[in-house]
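Engineer: Next come the structures, one after another.
Taken together, the values in this text are just the output of simple stated rules run on the coordinates, not laboratory data. Computed from a prediction, not measured in an experiment: that's the story for all the values here. Cβ atoms are built from the backbone, for glycine too; each structure is taken alone.
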Structure I
Amino acid sequence: MPVLNIIGCGRVGRALARLWREHGVFDLGDVNDHTAEKSRAAVAFIGGGRACAEIAHMRAADVWLLAPPDDRIAACCNELSRSAMLAAGNIVFHCSGALPAGILAAAVARGAAVASVHPLKTFADAAAAAQTFAGTSCAVEGEAAALSVLKPAFERIGANLFQIDASAKTLYHAASVLVCNDLTALLETGARCFEAAGLPRADAMRMVEPLLRETLDNVFRLGTTAALTGPVARGDVEVVKRQLAALSLADPRLDAVYRSLGVIAAGLAAAQGGASAAALQQITALLKNERH
């Protein structure tokens, strides 16, 4: 069984390592995080491995997962590559959605094979992410020698793998941010609007949950165009005008979000065909703050 070492064991690294241990994919070796306490906590969560607070104190391994924050991956790779632990034929990979495998060039110079595998999944809770990982889509790119080991390792824990062009990763990751992280930010924007309207946040979030879940169900069942409802879809110019005025008074930042997303909604409404072209033209002008 190949030995896996982990450098920078955050929620992604912890969840994956626990699954690989449970499925007998890798023999867990050394686990490094940026403090001794965090390294020990990672080992306790994973259920295996040896806590190691310093990269220089890690032992040799067959496979190295570099899972610190994105802005530390290259530095960790450089430090590993300067050490005696990294050997020709080792596999070094990261799980960043924004960075290509090429950022691990220092490991390539030492004869290692490199790759990246990005799980298209939220890891807000490492334990929950591990429990629900099966079926997760993962974007892969890198060297064939590395992927020949990593692909079956991820498939063993239930991943669905798809190839991505390394040059497209920034745009791919931006799309992931929009549909995941920015959805969270959008819900926060809505929560602030409800509070400004006099509704307690907890009550508002409880009431909006079924609406949100139904909307998501409609999007994946019908597609974004058919799933659109509301004043823009109806071409209701006066409602949009009043809402813009109310949002502008409540918080100009909320007004800006409404305008940006409303323009996209107007495009969907035009494709839907339920509202008149003249009404959508008026709404788009209002949203763009255009005067005729």
Structure II
Amino acid sequence: MRIVSLFSGAGGLDLGFIQAGHKIIWANDIDEDSVNTYKSNIGDHIVLGPIEKISVGSIPDCDMVIGGFPCQGFSVANTKRNARDSRNKLYLQLLRVIRRKKPKYFIAENVKGLVSFAGGKVLKMIIKDFSSCGYNVRYKVLNAADYGVPQLRERVIIMGVRKDVLKEVEFPAPTHRDPLIGNSRLPIWLSIGKALRNIPEPEASSDMLNHTCSKYKLLFNGYIGHRYIDPDRPAPTVTARGDKRGGVVVLHHPKNHRRMSARELATTQSFPLSFGFKGCRSSVYRQIGNAVPPILAKAIANMFPIN
């Protein structure tokens, strides 16, 4: 299908849809480094700039609109989150495009915290708004580890099917399982130790893309970025806290001897080794943390017909 992508970032969601056989015909993001990363790996069809300043008339018609609208205001990691946070209203831009373009389907991705934010009232409002555009709307929380990503990353997926489209679409069934829960024919979750086992130490590999890390002295106090990593389990959620100037939160390597390199963190997010990121290291870490894991995105994309 012909897909328009909003809040595309480095392109994790788009990459998964492309791998599933769909075509991204137009994309947009406000971050220059992310756009440069996208162009380098996916294509020149991405437009740099704030979506609220882009005319819907300049966006091509499409079969589907997808977007992981900014989630900082909704995230449980944001202790100061509130309903008046301006970032919480960017979903209205997604709504604006969907209302005008009337695609057959849409997918909106956000943090799990959206489900409980403001007692569930915000999610209820969002679903009502999308439904008013002529869509049957459902949501489900998916864990990336259940689809082969070496990371415990829960995200709410909001799916809309235009009411005149007769074909029902179901959320993807898990392909992997928690080894601690019951018996199943499914393979167990991919551990972070296994996922990174063939990546050499940064100083031993000069040709691997983005394989650099800081000399930050590790702490183990249980807070985000200071957790002991169990090599036999999927990694904790990769976050995007911080900005280009620093302050980024980076997981420890599963050997717990240093922080992960940007390449290792990208692998934790299921990006292929050939996918290179543009910008300074702090920017790259942030781009990776903001992304939808491509393997999870592909599982979502496989819910929909190719044409």
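Engineer: Using helix-only ellipticity at 222 nm (-39500 (n - 2.57) for each DSSP H run of 4 or more, over all residues; to 500) as the calculated read-out, with -6500 as its value, let me know the right label among I, II.
Structural biologist: Of the structures listed, the value fits II.
Engineer: Taking mean projected area of the Cα convex hull in nm² from the coordinates of each of I, II, which one would give 18.2?
Structural biologist: I
Engineer: Comparing I, II, where is relative contact order in percent (Cα under 8 Å, 6 or more apart) highest?
Structural biologist: Comparing I, II, the top value of relative contact order in percent (Cα under 8 Å, 6 or more apart) belongs to II.
Engineer: Consider the structures I, II: one of them gives 0.05 for FRET efficiency 1/(1 + (r/R0)^6) of positions 110 and 278 (r between Cβ atoms, R0 = 41 Å, to 0.05) as calculated from the coordinates. Say which.
Structural biologist: Derived from the structure labelled I.
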